1. For structures I, II, calculate distance in nm of label points 7 Å out along Cα→Cβ at positions 153 and 177 and state which one comes out highest.
2. Upon calculation of distance in nm of label points 7 Å out along Cα→Cβ at positions 137 and 505 from the atomic coordinates, which of the structures I, II produces 7.6?
3. State the single structure among I, II that was used to calculate FRET efficiency 1/(1 + (r/R0)^6) of positions 313 and 665 (r between Cβ atoms, R0 = 41 Å, to 0.05), giving 0.05.
4. When FRET efficiency 1/(1 + (r/R0)^6) of positions 89 and 305 (r between Cβ atoms, R0 = 35 Å, to 0.05) is calculated for each of the structures I, II, which structure yields the highest value?
5. Of structures I, II, which gives -11000 when helix-only ellipticity at 222 nm (-39500 (n - 2.57) for each DSSP H run of 4 or more, over all residues; to 500) is computed from the coordinates?
6. Given a value of 1.09 for Rg/Rh (Cα atoms, Kirkwood Rh), for residues 369-744 alone, point me to the structure among I, II it was derived from.
7. To test your reading of the models, identify which of I, II gives 0.97 for Rg/Rh (Cα atoms, Kirkwood Rh), for residues 65-512 alone when calculated.
8. Determine which structure produced the value 1.22 for Cα Rg over 2.2 N^0.38 Å, calculated from the coordinates; the candidates are I, II.
Structure I
Amino acid sequence: MQENLVIVESPAKAKTIEKFLGKDFVVKSSFGHIRDLSKKELGINIADGYRPTYEIPSDKKKVVDELTKLSKQVKTVWLASDEDREGEAIAWHLTEVLGLPVDQTKRIVFHEITKNAILHAIETPRTVDMNLVNAQQARRVLDRLVGFELSPILWKKVRPALSAGRVQSVAVRLIVERERDIINFKSSSSYRVVAQFYSTDDPSKTIFKAEYSQKFATRGDAEAMLERCKNAVFTVEKTEEKPLKRYPAPPFTTSTLQQEAGRKFGMSVSQTMSVAQKLYEQGLITYMRTDSVNLSSLAIAKCKEEITSLFGEKYSSAHNYTTKSKGAQEAHEAIRPSYIDRRTIEGTAVEKRLYELIWKRTVASQMVAADIDRTVITIAMSGSDDKFTASGETMRFDGFLRLYSESKEEENGEQSETSLLPSLANGQRLGYTTITATERFTAPPLRYNEASLVKRLEELGIGRPSTYAPTISTIIARGYVDKTNRQAQKRNYTQITLRGDSLSEKSMSENYGAEKNRLAPTDIGMVVNDYLEAQFSSIMDYNFTANVEKEFDRIAEGELTWNQMIDSFYNPFHTLVDKAIETQATKSSQARILGNDPKTGHIVKARIGRYGPMVEIDGNEGEKPRYASMKKGQLIEAITLEEALELFSLPRTVGKLDDEDVVIGIGKFGGYVRHGKMFASLTKNDDPYTVSFERAVELIEAQKQQNKMANTPLKTFDEDKDMLVKNGRYGAYIAYKGKNYRLPKNKKPEELTYEECKNIISTSKK
């Protein structure tokens, strides 16, 4: 019999730890939390100091029974859940359920799952930190109170089956505000003037680019500028060389890892955390929920060894990074490899990529800054006070950039070009090959992706490392936000070129507006946001939400009692709830008038209907209106009259096949092609509004072939002509006297015997 029971929260973690402990230890998993707030009613006794009522879910009773039995068979129980507030709460719930004295039970924490870390933790146990437990408990209770009281109001005032959350609703607000900025954005054009210069003293005429200091609002202004350039003399007015240092980024926190994995690999926040969790549980990286950028002295020393081995000692420079956030209580170190000298790992492709990213970021953080020479050349133009400017960079020493470069969030708008510049002296005359005025357009702000949303939430102090992934997952699951992909659109622009003394004009086109995995609000998300802002402005305030997070930090530090914190929030909040219930809200489904149908003159409107966003055309007196569902990605606030009318174009006839109409429409199960009495489903890549006759015929022929295969038996039997083995939509099956019977997974249809078929039928559930 083992003398020690170690309880962790995940089986993978248990498996790794077990390798480092001797035969006297048995390691078991609690599979996360073993109890939670009761799902019956509120689960919180408000009158009794907000005392929570906890219950063991049915799927955890078997685990609890096993842990209870084992805890009574050993001398010592060690609670080894994660070292953050959530982990501390798991440990406390275990003491409560297993009947362990909270002030005596040994609690061990470790930032990495290595042999040294585990053994050190065993040697230096502590008890459960009730301050951390209470911080988690406060968050859980507060979020339950908000959700429990807000959701029924949304059901009554907006639409049934809606829900609200304290952090989630604020995240939706950010996305809604960004969408409205985009809707209200009016693009304008201007002309950017770029010259291709060379030194008149340079026999090889090395070309470099320079941009005029201002943009021109109209084509006429741009042409006038180019006309002035014809007779102008260009000289180098000033050359400035500035030495710059580019410093490495600090090691990863949870937030920066989520952002960088999103930018570099297109990983979602939840995917990043899932993969990082696996790496941690395998003992490959340190704990991945942290606000800290600190590295241990041992890790710094190991980084120096790796850098010296790879690039030489001149590339090594120890850096001690300071965590800015006061709330960086979750862990003591940044995310780093457990063993710095382990450059690669075995595992899945995504695990390898994420590990390599963490390794490079960690090691690069201890490398020398890059030395860069930045050159800016100001070029004077005779007859004008305005200037051309050329800029370029030269790398003198690559430093940390030899190993790793941090990616940046893409930005809309014109970017200045930097290039390698020739050596030029002040007063030097310049000639030009071309001077070009190109029409450019202003662009709206980008929709958030998961990485940029996390960055913004962190900047505002909303949420904590452990909350970003569930927050984003929740608002998508609730249907308040969609992940959208938008195809690029084409637009024309004008380019005017001065070459020698002659001007030429060229009409060109470009693609713009393409998006991938960007977060856009749904109509219902916008409606819910507007209602909550109108009725609960304080709850939806960014500063208020950030201050609540600071209160949780104070509880974790023992500076504030959690019940008092909840009470100070709940009383004014409940007053707002009562007021909202009494207030007759403006009907959230109020329609937006888009205009009039040119065919009938009737009003066309967009609104939220029973089954979601829709457009409606009024009928004559006594007639029912006509309805059409809006496409995914269309918004009531943004849809135009033309787009709305297009929705009524279905069903549409695209041609004839064998003297019968081929009709495209949308039904209960999505888009379809109808040919006579036969239906074929459109694929997800087929747009019902644009699909061609040729494509429709392809789908019809494919459906005919499928129907033929379904009607052709795979096997028949002489013993009984009614017994057939057929191929169906979901695989092979037995058809017998008007009834169908599913095949067992291990049975191959072509090998079935008559007796086996009879047995399958007789044993099948009626």
Structure II
Amino acid sequence: MKKTIFALCMLGLIAVNSHAQSKVKCFDFGWKFTNQEITDGQSVSLDDSKWKSIDLPHDWDISHSPAANAATGKGGGYFPAGKGWYRKHVKDSELNVNEGESMWLHFEGVYQDCKVYVNGKQAGKHFYGYTPFKVNITPYICKGMNTIAVMVDNSRQPNCRWYSGSGIYRHVWLETYNRNKMDDPQKLFVRTEKVFGISADGTHADSAAVRVTYGNQLDETRILRNVELWSPDSPKLYDIKVGELTVKHGVRTFSYDAKNGFLLNGKPTLINGACVHHDNGVLGAMAFDAAEIRKVRLMKEAGFNLIRTSHNPQTRAMLDACDSLGMMVVDESFDGWYSEKNPYDYHIAIDSCYTEDITAMVLRDRNHPCIISYSIGNEVIERKDIRVIHTASKFKNVITSLDNTRPVTEALCAWDSDWEIYDPHAAVLDIVGYNYMMHKAESDHERCPERVMWQTESYPRDAFANWKHTVERPYIIGDMVWTGLDYLGESAIGLWHYENEPRAEHWQAEHFPYHGAYCGDVDLTGWRKPISHYRDMLWNVEEGAADVYLAVREPDYYVNGHVTETLWSVWPTWESWNWRGWEGKDIEAEIYTKAPKVRLYLNNKLIAERDVNIDTQYKAVIKLPYQPGTLKAVSVDANGKEMAESTLRTSSEPATIRLTPDRKLINADGQDLAFIMVDVVDKDGNIVADADIPVTVSVKGRATLLAAASANLKDLEPKTSPKVTTYKGKAIIVVRSGRKAGKAVISATMPKENGSKSTSLTIICK
């Protein structure tokens, strides 16, 4: 049976639309924090004057160095976790409520198990660290000064298979609602019921019927005419006003079935997806809007059209970015269910929490056009227990009771030969997620011909095979690689190992000081690895196009003995023609293109010409003796005409540091960020791709240093430290704007042996 879905969008923090009520205030500033053991942290009389002053979002883990004996272990990246207290003192003038109003604290995310106190009395609590929650503080407000206290308990470890962070790591809002007004975004649901006259190219429609409901107070249909449809290529959004709220609304349709595949606005669309964790790399779990937008932009620039929020709901700002930038989303609720993966994971609270947490996810997210599916789980351990079918059904039922416009999926995986035992479980799902199991697709299709599949996790090295599977089989509607971005925790996944390191997968041995994952297409600094360019070319470049990309495989035994790959790794390959000491020895260049031929030149001498096609996997690997100079790959058309080129040059010695910001103008709101790439360059401006140089960072003026780090997952320097050692000639600096306008000067200095060269950059906070 063909299933057709219509959905829309609500833009949140970026356009502040769901916060368009008259009384919503940012509550992020002016907190006190301590990691010390406090038994009466909620007490009004407690003296917190010596506690650390902080502004939210805040993650206390990221300011520490990973430690081999940390309770979070390799899964959590060897960070400390523990317990923490937050306190804030607020005058009654800021907490005024009128007749018919109630005041709430809205926490977008606290990791985890928190209790909220107002003037010494417990006003609320929440266990799951990844879902938003609200606390009604109206009954507890008093005249004069009011004390808000939040206790966060992340001490029961391990509780997560990746880096969670610790603390109030997402925004907090002070919100006032009036029972006589339509001002609560959770009660609002906007969806498109029908689209009329879709154009042949799927970009426009004559009109659309939009249904708007607000609890039991409103249920009406509105007509939009001459509609631009939402898609990843053209993410058009419309303002829909409902009471006190304004919703960013995107009109689009999609359908899926085993015969026709996935159709977006009537057009066949291949899903090229990336799994993405909630952390922001060098920022830890801190969810600044600018970091969330950048995360989506990086994935967009890498050629992806879908993000799977593995394995939990992410921020409203991230979904807003997906809406506005054009990125489809699989919105995932949980990792595991009743059977534990870690001693203190979600299984200890699932019965008491799952309805609240699924509801929180759906009510917050259902107005986003970017979301094309909800996911209820990932690789659940109890897969052979017949009760798993009941669990999947009850989770799905909670979702569909709140939003029946999206399909429900789940990521399934087998660790033995009994894959087919999943059939009754899979039958509960609208789309079946396959983690690393696409080799079962053909036989499954023969057995279950109506089943619609997507690979919800795949190995990076299988990029070509997974693209080909999706292109050739309509019942496979997409692939989601593990992962789009490098992340903290799940230490050493995606890394290759040298001879002095344990030759084992990440779960088989301790790999400290590795404290993160290197399986992403994009590293912690935002640099796109060669595998990213290859995947982008496969999915997004037309046959015969001129695009060409050149990288070089690190020679075996070049660094420290023989290279051993792991399941999630690809061979270490770099944008580098710096291979000191390898002169005269064979080295391999990798060239990616969909042009019919490619030529490789070294110092203007033709080394080789190769045919490139689907049989070569749109890749040419050419061996040549290493010689410093200029290596150039050129795409060639069917008539032998050279088209585009990609060039690597051997650099000379490091001369200076180049600082390149993503923006030179940021908002003076205390929340905006500038991401500054650090490149070690020679006298001619070439990146010194083998330079691992210590750099000291300073920030003066109207901004503060938030992070300085490289992509080196063995570097134990705290990410918040002003000291960073470049990795492959690169690092990143992140600065946070102040709340006053003015200039901020960021400086980066190399040590004396490199000439004590210093480079400065000015950012304007306005």
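FYI, it's all coordinate maths here, none of it is from the lab. Remember, predicted model here, so these are calculated numbers, not experimental data. Cβ atoms are built from the backbone, for glycine too; each structure is taken alone.
1. II
2. Clearly, the read-out refers to I.
3. Values: I: 0.05; II: 0.80.
Checking each candidate, the match is I.
4. Top value of FRET efficiency 1/(1 + (r/R0)^6) of positions 89 and 305 (r between Cβ atoms, R0 = 35 Å, to 0.05), among I, II, belongs to structure I.
5. The read-out comes from structure I.
6. Of the options listed, only I reproduces it.
7. Values: I: 1.09; II: 0.97.
Corresponding structure: II.
8. I
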